[in-house]
Structure I
């Protein structure tokens with residue numbers, strides 16, 4: 001097995017991340033030079049839906065964005081965020097994350113979760129499982145380690161509910177556009193045939209108004225005709241681009257995944273940046289030869305750091321980890337996996 005790009009594999013035995021890690025949300029503090037990485041994790045005994053990128057949330061730090069040290073958090077097995085102890089809460093079985101924002105002297109974690117209420121996917125390969133009916137939530141922290149939930153207006157304290165036609169409302173990311181929060185989230189069809197992205201707006205991050213599906217100004221592309229699973233929206237660091245840049249996990253008609261990019265002036269209507277993906281799975285035999293997913297693009301000086309989730313073809317026992325690719329500030333198609 002080749003490991004080009006891999007910077008954070010599963011952790012040591014007995015820790016919250018000794019089985020799976022993924023969903024890395026990375027921040028670089030320009031003043032201190034400290035890098036922080038929040039990520040979802042599972043230990044080998046975790047009881048949750050087996051097909052989902054969720055469990056608990058852990059934290060690692062780094063001086064260079066490459067070598068990472070795990071932080072022991074206050075939750076079980078060293079996690080910094082865990083499912084709610086209240087059975088009726090929307091996130092009492094499992095949690096995961098897709099975004100962490102800098103607030104006014106605090107961090108805001110945009111996460112998702114599910115409880116033990118069963119939900120049915122009409123795809124027989126998945127069927128009925130507890131925890132499939134996921135919803136987005138919000139937590140805040142002054143140090144990135146100790147988190148407090150912000151109770152939303154939807155079921156069980158969530159920010160939003162899903163419709164009967166949607167399997168779930170999950171994988172949220174959010175950005176402040178100068179006058180309101182805009183949140184994108186994944187709301188797939190009940191059979192998981194299409195992964196639709198919906199947008200909601202809020203003045204306070206608690207009360208949300210649905211704006212409908214994400215709009216493409218230039219139609220879909222073959223690599224994303226079945227939608228997108230995860231995405232990050234950030235102020236566009238690329239010279240000459242529109243105001244916002246989106247890096248996302250694209251799904252084609254065969255449900256193969258690549259990473260693509262788009263840009264927008266308003267965060268609602270988007271234009272594809274290229275006519276091809278910016279990042280693909282690794283070669284046969286690599287640790288990431290089956291799937292890659294977009295997690296976080298970080299611009300530091302004239303360099304781009306792209307953190308992604310990768311996994312092998314070996315099914316549930318295959319390696320799942322966090323990878324890094326880098327490129328000079330400019331064309332995102334120049335991303336190359338980091339090698340030591």
Structure II
């Protein structure tokens with residue numbers, strides 16, 4: 001009889017992508033196990049396209065599962081599915097409460113999780129590690145300084161490939177992707193600086209594709225406006241899976257400290273991540289073999305928070321302006337040389 005394992009990851013897109021190596025290695029070491037994942041609506045697509053996930057259960061934490069009754073009802077469904085183990089990369093109070101309400105005894109989570117006492121096995125949260133390596137610790141998968149750098153697998157998707165090809169039809173030259181968006185304003189490299197970077201890219205003979213979600217569409221359209229035929233905005237026109245297959249056709253991506261950095265891992269292309277108010281030491285930096293990151297660290301105010309803010313707390317945003325478009329373009333040339 002097959003054992004059923006459950007993984008709870010109800011965080012954002014980037015967190016979902018970085019959970020995929022953990023799922024792959026859990027399946028590798030438990031070949032007969034069925035691995036289900038609890039995800040939010042915005043990340044379910046990522047897990048459905050992993051070849052190692054059996055089923056995705058959607059947890060609407062801002063919708064019908066928001067209330068205590070909603071969480072209890074969802075937990076009851078989980079109880080009936082007969083899971084052998086629960087692994088919880090997510091450390092929120094809501095997640096821990098959900099784990100508790102399932103009544104399942106064999107549960108594994110981080111010692112820094114809210115209500116960590118409810119977990120049968122607590123794993124030390126290694127703040128100095130990359131997030132992927134931290135998550136591999138949850139499943140007791142042995143790693144060294146390099147073995148954790150696993151490129152997440154994605155199922156072949158003919159329709160997504162076709163759409164990417166159609167959107168890039170007639171778009172000639174080496175293509176560089178730019179992802180200028182973020183949920184947090186202080187994670188966004190300034191728009192005028194991105195515009196200068198795009199000028200440098202196109203002057204060097206490259207084409208430039210702007211990518212992002214629907215919330216980034218207006219900004220990306222503004223950036224592309226007047227930049228010529230080598231620049232196009234596809235923000236808001238692609239699903240997450242389609243975005244990955246489009247990135248596969250690019251030489252590299254320049255991104256803020258946000259989800260596209262991690263989507264580029266699924267596409268197996270280099271990323272240049274620009275850290276404004278945050279720092280790579282938080283453990284969410286790009287780790288493709290040719291990836292780079294730029295961060296100006298000579299400021300007492302940096303980092304000003306784990307995630308970022310809606311505006312610079314001291315009004316200077318020097319952490320962003322100190323990183324020049326020329327330095328980013330120099331990094332692009334270094335990677336592609």
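Derivation of every value follows stated rules applied to the coordinates shown; laboratory data play no part. Remember, predicted model here, so these are calculated numbers, not experimental data. Cβ atoms are built from the backbone, for glycine too; each structure is taken alone.
Where does the value -10000 come from, among I, II, when helix-only ellipticity at 222 nm (-39500 (n - 2.57) for each DSSP H run of 4 or more, over all residues; to 500) is the thing being computed?
On the way: I: 0; II: -10000.
Structure II accounts for this read-out.
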**Q.** Value 3.4, calculated as distance in nm of label points 7 Å out along Cα→Cβ at positions 229 and 301, assigned to which of I, II
**A.** I
Q. For which of the structures I, II does the calculation of log10 I(q)/I(0) by the Debye sum over Cα atoms at q = 0.06 Å⁻¹ return -0.22?
A. II
**Q.** Answer label among I, II for the case where distance in nm of label points 7 Å out along Cα→Cβ at positions 37 and 125, calculated from the coordinates, equals 2.9
**A.** I
Q: Can you spot which of I, II the value 41, 33, 20 was calculated from, given it is Cα extents along the principal axes in Å, for residues 245-316 alone?
A: I
(Q) Starting from the value 4.1: which structure in I, II was distance in nm of label points 7 Å out along Cα→Cβ at positions 101 and 221 calculated from? (A) II
Q | Structure with the greatest value (metric volume of the Cα convex hull per residue in Å³, for residues 69-252 alone, set I, II) | A | II
Q: For semi-axes √(5λ) of the Cα gyration tensor in Å, for residues 157-268 alone, the calculated result is 19, 17, 12, so let me know which of I, II that is.
A: II
Q) Hey, distance in nm of label points 7 Å out along Cα→Cβ at positions 5 and 309 derived from one of I, II reads 1.4; which structure? A) I
